[in-house]
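Following are the structures in question.
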Structure 1
Amino acid sequence: MAKFAIALHGGAGTLIKGNMTPVKEKAYKKVLSGALEKGYAILEKKGNATDAVQEAVMFMENSSLFNAGKGSVFSANGTHEMEAAIMEGKTRQAGSVALLTGIKNPIALARDVMEKSPHVFLIGQGALEFAQSIGHILEQPEYFYDELRFQQWQEIKNSSNFQLDHSKSKDSKFGTVGAVACDSEGNLAAATSTGGMTNKKSGRLGDSPVPGAGNYAHNKTCAVSCTGSGEYFLRAVVAYDVACLMEMKNMSLEEATEEVIHHRILEIGGDGGLIAVDANANISMPFNTEGMYRAFQTSYGTGNISIYKN
C-alpha cells in the first residue's frame, strides 16, 4: 500500500505553556484538527497533494486565530497586506502572491497564479486585477478586523518598530500557516500563507511567498513550509537549503531539517521552524523556539497535534 501523509503549522515562537489558558489552547487545537482533517481526507481518497495543502491552509486562513487570511495583522498604514505561495513537487510549478488586500484566501489566488497565468509571482494591484478577472470576490476591511490584532498595532503604530507575530506578548496570536503533503502517488506539495508583521512598512515582503525561501517542493527531495523571522529565512533560503542538503549531501529529511533549523539559521540570528515531508511520507517538524503550532497525520498510523516542545 502506498504511503501518504500531511503536516501543517500555525506559527512558531514564544509559546510558553503557562501563558496560555486551557480555553485558548483548545481553540487552537480545534482549528489545527479541522485543517488536518480537511487535508487528510483528500489524500485518503487518493486525491493529490496540491489539493490537500490548499484545503488545509484555507481552513486556517478562515480562522481569526492565525496570522493569515481573516486573522492577518495590521501593517503600518492600517491595512492587511497578505502573502501566500504554493508549489508542486512533480513539475516544480509554483504560484505566489503578495501585498494583497481584500482577498479572503490568498492561497487560492496563489494556486490560480500557478495554474491560470504564465507567471509565478504577482503582487499588489496587479495581483488584485488578476484575481478579479478570474472571479475572486474582494472582502471588505471589516472581514479581516480583529480587536486583538488592532490593539497590537496601536501599541507601536506611528513608530519605526515592528512586531513579529511570534514575539513576546502576553496575548500574542500565532501565526503564519502552512501545509506540506505527500500523496499516494508519491507527489509532494507545499503551501504557506501569512499576514506578515504588525506595523511592517508598506511594501515589505517576507519569506512566505518566495519559492525556495519560505516554501518549496521537489519530488526528488521534499516539500517544506517555513515560519519564523522572515528576513533571516530569506537570507538563508531555508526551504531550498533543506532540499539541497538532501540532494547534494544525501542527508535524510530529518538530518537536513535539523541542520537548517538548529544550526544554519541560528548562525545568522534567525529563529522559527518548518514542516517537511519527503516522497516516502516521512515527516519532520523542527523548531528552535519555545513552541510551534503543528500537526500531522500519516497513512501508516502516526499522527499528533502539538504546541510546545516535547
Structure 2
Amino acid sequence: MPDQYDESSIKDCYSTWSQNYYNDYYGSKEAYPPVHRDLLKQLLREAKAKRILDAGCGPASFLRELVGENLDLYGFDVTPEMVLEGQMALEKHGISSTHLWAGNVLDPKSFNMPGKNRVKLFDAVICIGVLPHIPHRSDITVIKNLRNAVKPKGLVVVGARNQFFSFFTLNRYSYDYFMEELIRREHLLEKAGTGKTQLITLMKRLENQFHMDLPPIRKGHKGEPGYDEILSRTHNPLILKEQFISQGFKDVKLLFYHYHCLPPMFEKEMPELFRQESLAMEDPEDWRGYFMASAFLVCGKRA
C-alpha cells in the first residue's frame, strides 16, 4: 500500500465508484449494515445540531439519510464525480446543488461554502471515510480544519479504520502492524549488527505465523487503482483521541463499530452465525471494540 498522499489517485479510485457507492454501503443486503449511520444520527440529535457539514461526503451518502429531518445540510468531496452524484441525489429532495461542492479536507478554504451566501460556521461537522487517505503528518491539519469549521461547543465527528483490529485479524495487516508499529523492523535490523542475518530469519518465521494472502487486495472497477492500491491507513484510536484533546476539544470519546465475532477469515465458513453474532456485539462502548471492531468514531466538542 502506498504511504504517500496522492490526490489524483484518490480521485481515480472513487471516480467510477460514484454511481454504486451509496448502494454498496447503504443499500446492499449482502454487505454489513452501515451501523455507524445510527451512531452519527444519535450524536447529532444529542448535540441538537441543525446546520451540518459532511467533509468528504462522497455521493452525499449520509446526508441522504438526514433528508426530511428539517436540517440544513451541506457537504464537499475531493472527487468531482462523487459531488455530481450527490448533487443529483439531494436535488430530488429539494436541496440546492450549491449545498455540495468540490473540496479537500487539507484546505481550510474548502470548509467555506462557495458563493455570496456561504455558511461561516456549522453546528456539527462529520468526516467519515476520509482520514485513511490522509498522510500521518497531516492528521493534525485535518483536525484543526474541522475544529475551525464549527461554532464554539460545536460537534466534530471523525471516522477511522481501527489499527488495533490488526491484533485480531491474524493476516497481513497483523504482520505489518507487528513489524512497523511494535517491533519496528528497520530500527531492530540496524541494531542487530553481526546478527542481522539471524534476525531476518526470525522475522521470516514470524511472518509464517500469519495468513499473508488475506485479505485479498481490493482492485479498482475499471482499471483505476483500488482501495488497497492507494493510501488507506488505519489509525491508533488512543493517539487520535489525544490529538483531538490537544487541539482543544472537550468531552472527547471513542465509539467503536463494525464488530467481528471471529477473525474475518472465518466469515465464509459460517456466514449466518458470523453476521448474526457480529451484529449482536454492536456496542460502541464495549472494551472489546478496541480489538474486534474494524472502525471507530472520535467525537468531541470545540471548546
Comparing 1, 2, where is volume of the Cα convex hull per residue in Å³ highest?
2
Who wins on relative contact order in percent (Cα under 8 Å, 6 or more apart) among 1, 2, i.e. which is largest?
1
So if we calculate FRET efficiency 1/(1 + (r/R0)^6) of positions 132 and 260 (r between Cβ atoms, R0 = 30 Å, to 0.05) for every structure here (1, 2), which label has the highest result?
2
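Read the figures in this text as sums done on the coordinates, not as results from a lab. Model, not experiment: these values are computed from the prediction. Cβ atoms are built from the backbone, for glycine too; each structure is taken alone.
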